[in-house]
Structure I
Amino acid sequence: MTLGGKRILLIIAGGIAAYKSLDLIRRLRERGAVVRPIMTKAAQEFVTPLAVGALSASHVYTDLFSREDEQDVGHIRLARECDLVVVAPATADLMAKMAHGLADDLASAVLLASDRPILIAPAMNPKMWTASATQRNLATLQKDGIQFVGPMEGEMAESGERGLGRMAEPLDIVAAVEQQLSGPKPLAGMKAVVTSGPTHEPIDPVRYIANRSSGKQGHAIATALAKLGAEVTLVSGPVTISDPTGVRTVHVERAEEMRDAVLANLPVDIAVMVAAVADWRVASSADQKIKKLPGEAPAPLQLTENPDILKTVGHHAQRPRLVVGFAAETQNIDENGRSKLERKGADLIVANDVSAGTGAMGGDRNSVRLITKTGVEAWPDLSKTEVAERLALWIATHVSGTSR
């Protein structure tokens, strides 16, 4: 049981996603966790204390001014007698209370009084999530050390709108809980920088050069390294997936911005360059939309080469102890991977076949080959999460043997 004996204080806030808290309780208890629930008044409009209590096998706390509960446990003891506080779902309202130190109900009072790690799973309408006030509160909470899982992109149950705002699935929350409460980690004390996703190189205000990279593999690798204890900075190009939990994410658009963000984070122990960076950019992008004129040929695009981020890092004066690059290939995979290893100054090239029909570019699975100076190791077709976890373990095994 991965969470055997761990004490989870689960705060359930209002919102349609509260129904997922029932499955979350079941998943946590399956892994041996002891779950003590708190429900806000709004949460009780969506799920009942009876259901929550039955699944958690625990008393459900609901009222800050309950004479019985304050005499028996009290909100201060609730805040301290746990290993981790989980808020799922976390509404915009509760996030605002947390960011501003309000404590007008049991949930917010416990959160303010707690000295334990806090993990929250936001759930709200996409417009509420992207609202300036919510994003300011998010930044405040992240600065305060609050960890996040989600939100995810998808269709909202109550409105049919699509966008970022869906609560993370219970198993994703459980994985984040396990990450928070796991024991000794082989990459503890090490720093890593990971790049992910595509870059967008502007042609004019509405057009750009890009590729089909989804960022799924890079984001998964950042998560896997963080789970092993590394302090991870993820430099992400434009993607539609959410930022990984437990990872500092820097968002960029262009290759030059990605290079600058990577170099700004040196020195680190580990660099994993997963992003599919555009090789070329327009020498001079237009300030106004380039109009199509009847009968005239399209204006030629003058291209110039983008910075080679992997090569820059591989030959940098502050070169990381371990440099890993990715090679998206459609033919001669091993040969092209070995050539890239030499030219870029990398310790490992993870080569994958992205030819038509493989599904690697933008899909959920990957088949990779690990190319080093001593040989090639072929991995079977795996989910991108499995690739990330295996690669993180490979990195943990090899980083200690590299020179500083």
Structure II
Amino acid sequence: MSAYLFVIGLCVVVIVSFFFNLLAQKTNIPSVLMLILLGLGLQQVLKYFGIVPEYYNALEVLGIVGLIMIVLEAALDLELKKEKWPIIWKSFVIAFVSLAFSSVLIAFVTQFFIQNMEFFPALIYAIPFSIMSSAIIIPSVANLSKDKREFMIYESTFSDILGIMLFYFLIENVNATGAGEIAFAVGSNIFLTLVISVLLSYGLTYVIQYIKTSARFFLFLAVLVLLYAVAKLFHLSSLLIILMFGLLLRNHKVLVWGRLRRWLNDKAIDGLFENFKMVTIESSFLVRTFFFVVFGISLSIETLVNWEVWMMSGIFLVILYVIRFFTFFAVERKDIFPQIFLAPRGLISILLFFAIPDDFKVPEFESGALLVVIIFSSLIMAWSLISETSKSRSSKKNGDDDSNLPAGPTEEKSSRNHFDEYFYRN
């Protein structure tokens, strides 16, 4: 393929992805589905012209960068305030319980469909199916009430972070024997990584406030990716470094105390946070766009005609939503619609699915099951959001509409910021 045609293709994909986001805003159908379908269409076009792309390396590189961007973006969304504690602990409990129970039950179902598959590999396969996609949820809940919107942002963020950590903790400590050895290995790994993460995060935050050049944000993105890769080579939980840096940049007034406060300029850090967040969102937009398109190109359509794929995917979906219902009912108890249906699977699920080590890969496990779960969980979310929007409009027609009241400056700014961010997320 000509280099010029390749560049044209990349530009067209980015432009189409932008309009997919506009369409998603109007229809509540996640743009991830449109991007995967675009990839499937490109797959047929490439086959027609006899072009066989090498997509595995692209998926692997995009996957590494995607993981870093998702964790960083999630950390920048976590605002740690005392008044938000009820939402934080409830969303954390629901995310943790849903992830744990869903992973175990899906692992057992996987063993039922794939004979002679051991539980540990089945659990590794189950974790990607059990993680919500904050990349899809966060830009999709803009029209929910403030409490519900904040709850879903926290829950999806915790689900991402906990799922990624659990996945890598398991595969990195597979050789440990016994619960005690596993607990010690995981505990020491986390402790060492936390110490390094705190030191690096404080150091990076201190340095970044004094750099005035225009390229400083991508410089620090490069530094974070470098730290992640180096820590990974030493078998450390390197995502904690990314998480800690993002939390510190977002919540430096809470997490920095004592003499350390004198070293940081609050005004400078606040300005850095806003700009860094926007750069992160724009970078994530590009990574997600190309990842989902490449994923669509790499999919084998033949797996979708297998009835076992559909049956297994259907059972997975039932498990996910049943556990979610009972967990919400036990923790939240009231007003749980549409939250229980907002559980799409997306980029994280795909990233971890392709990150499964060769030692645990099972050829009999069809990747089509992941596609089916992603599509239907996204459609269920779209249906619930459309229903909630219709209900809100009906209540407004009955006299509850306060949209004619003038918005305060803070509210106006918040709405404008969200509108600006929407086109880069999802």
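We did not get these values from a lab; they are worked out from the coordinates using the rules stated. None of these values were measured; they are calculated from a predicted model. Cβ atoms are built from the backbone, for glycine too; each structure is taken alone.
For FRET efficiency 1/(1 + (r/R0)^6) of positions 166 and 286 (r between Cβ atoms, R0 = 35 Å, to 0.05), the calculated result is 0.40, so let me know which of I, II that is. The value was obtained from structure I.
For mean count of other Cβ atoms within 10 Å over residues 78-85, find whichever of I, II sits highest and give me its label. Can you show the working numbers first?
Working: I: 18.9; II: 11.6.
Largest value of mean count of other Cβ atoms within 10 Å over residues 78-85: I.
Quick one: semi-axes √(5λ) of the Cα gyration tensor in Å, for residues 150-205 alone came out at 30, 25, 6 when computed from one of I, II, so which one is it? Answer by label: I. Matching task: -9500 is the computed value of helix-only ellipticity at 222 nm (-39500 (n - 2.57) for each DSSP H run of 4 or more, over all residues; to 500). Pick the structure from I, II. Corresponding structure: I.
For relative contact order in percent (Cα under 8 Å, 6 or more apart), the calculated result is 11, so let me know which of I, II that is. Please list the in-between numbers first.
Values: I: 11; II: 31.
Source structure for this number: I.
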